[in-house]
1. Of structures 1, 2, which gives 3.5 when distance in nm of label points 7 Å out along Cα→Cβ at positions 62 and 94 is computed from the coordinates?
2. Given a computed value of 12.4 for mean count of other Cβ atoms within 10 Å over residues 46-53, which structure among 1, 2 does it belong to?
3. If you rank structures 1, 2 by distance in nm of label points 7 Å out along Cα→Cβ at positions 14 and 54, which sits at the top with the largest value?
4. Where does the value 15 come from, among 1, 2, when relative contact order in percent (Cα under 8 Å, 6 or more apart) is the thing being computed?
5. Given a value of 15, 40, 34, 11, 0 for P(r) over Cα pairs in 10 Å bins from 0, in percent, calculated from one of 1, 2, which structure does it belong to?
6. The value -32000 for helix-only ellipticity at 222 nm (-39500 (n - 2.57) for each DSSP H run of 4 or more, over all residues; to 500) was derived from one model only; which of 1, 2 is it?
7. When distance in nm of label points 7 Å out along Cα→Cβ at positions 6 and 70 is calculated, the result is 9.0; to which of the structures 1, 2 does this value belong?
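What follows draws every value from the coordinates through simple rules; no lab data is involved. Model, not experiment: these values are computed from the prediction. Cβ atoms are built from the backbone, for glycine too; each structure is taken alone.
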Structure 1
């Protein structure tokens, strides 16, 4: 007598599970695309910052008149550039490590 209700609930549960799985896959794909876009923007921003910092360092060296304040600023800039190089190397290493995974991610 209640067989039809049990079958209907079972079918509904299976359909809800499939819908949840599809939603999970779609959200995961969108999250991966956002992460990939963010990674690109960060790398581009770091490249732009590095070029501006190097140009600033060149200008400071060209206009430096030997004062201690300018020399200290230049030294701080060099330390910052060294830190930037370490960060860029870490991003490149992470990109090399996880770069193979991007081959399996569908693109737009």
Structure 2
């Protein structure tokens, strides 16, 4: 089960070597997803593992449509970064490795 909490429910306990926050939830390093809402509409999701940002990150338009999706590992982009317009049309797709863009597809 993936724990989903809002940022306000978490504690920042430090910063890692890359400057990213180290997060705890109820005294334990946080593994799960931080969700962000605006006017009860989901606008963002950030995955964390063992207190560090890592995994799939998503941002949404105010109409609920997915705006972008990408993965972060060790404070670097990794894998495919995709962006859509408000109508759900893919507008960009880039492949990242170790924080560097290696191929632009769209």
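1. Details: 1: 3.5; 2: 2.6.
Corresponding structure: 1.
2. Working: 1: 12.4; 2: 18.5.
Working through the options, I get structure 1.
3. On the way: 1: 6.2; 2: 1.5.
By distance in nm of label points 7 Å out along Cα→Cβ at positions 14 and 54, the leading structure of 1, 2 is 1.
4. Source structure: 2.
5. It must be structure 2, since only it matches.
6. 1
7. Working: 1: 9.0; 2: 2.7.
Derived from 1, not from the others.
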